[in-house]
1. Which structure, out of P, Q, R, was P(r) over Cα pairs in 10 Å bins from 0, in percent calculated from, if the result is 13, 43, 29, 14, 1?
2. For which of P, Q, R does distance in nm of label points 7 Å out along Cα→Cβ at positions 6 and 94, calculated from the coordinates, equal 2.3?
Structure P
Amino acid sequence: MTYQSINFKNKLSLFSEQWTPKVIAEMNDYQFKIVKIEGDFVWHNHADTDETFIVLEGQLRIDFRDGNVNLSAGEMYIVPKGVEHKPYAEKEVKMLLIEPRGVLNTGDEDASEITAVNDVWI
């Protein structure tokens, strides 16, 4: 068996597109996805699962209908299932998402033009 660590910086250097999560690992039924984002996303929720945001580089704001949370590099936040939210990044943010396999980036919203293809490994 070959043992090799996963390097976030290396994996992030392999793509440039925004808002397109890439799977880098799986644990049980959960996927670890890296993504680059900049600008505003759509309001959405995930009815059946929590979603974990871990900021690797940059400043992320997650808006909620009644407030927001600001995250810096090295910080994380878990959005509870069913809670409507909208990520925003004034400048590019690189982050790690942890969520069950099959979760769409746009959640339950019909936003097909910005819905990323699922299960893309890098």
Structure Q
Amino acid sequence: MKQLNDSDIANMIGADFIPDYNATKKMVRASLHLSTRIPKPSAPTPEHAILDFHNHTEQEAWDMLAQIAASDTRSATVITGASGILKGKFQQWATESIISPRIMSFSPINNGSFHVKFYRKKND
């Protein structure tokens, strides 16, 4: 069976045939869903982050701290509040948890916040 080319189609339908390559490209791209298959570049990791534990549960505060510790962020200001469970929990997490090896140092800024320095992640 013969493949039809543009001139064969033009002969069949008349001399006014003009192929629309742009429309064909758009249709093919849309059917392949290329925009969803190409990953978007991730946002750069900030050098410094601010974590405010106010109005967060203990689990949410832990998740926030663990996420920052796992990233390439170099330092963070952790606001725990002057009283409450999260102030004590943060100090415990920074010294005795699975993320404590990632924490280089932490020091109080005032009665309810801390400055935290993280080790750089090792390249695998």
Structure R
Amino acid sequence: MATPYLDEAERCSRVALLSNGKLLVLDTPQALREGLSGVMFEVIARPQDDAIEALGSLAGAVDIQAFGERVHVRCTRAEGDAAARKIEGLLRERNIEVTSVREIPATLEDVFINRVAVS
């Protein structure tokens, strides 16, 4: 099966991620998600553009991506639990309305974005 929808690919037993005809990686969805280093947080904050800009200055932030109204922030594992508090504190310092900051498992879309960026 071939699909551009990575949420569909989550249901497959093996997934090959391709970019521009090049094989990036082939493995199970679980192994791909677990292979992404760091800790992933989902942030809902407004205004989103200001939140993304502020998060760019966060120590330990490895990657920041918008997903609709949500922002995924991948932090180094060393930041761990403290990262959620740091994220919320940083945004509130900048007068950004924070609705939610929570740790989430990485998605295949997070994995794909990372693999494309490093290839």
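1. The read-out was computed on structure R.
2. Value 2.3 for distance in nm of label points 7 Å out along Cα→Cβ at positions 6 and 94 corresponds to R out of P, Q, R.
We did not get these values from a lab; they are worked out from the coordinates using the rules stated. The shown structure was predicted, so the numbers you read here are calculated from the model rather than taken from an experiment. Cβ atoms are built from the backbone, for glycine too; each structure is taken alone.
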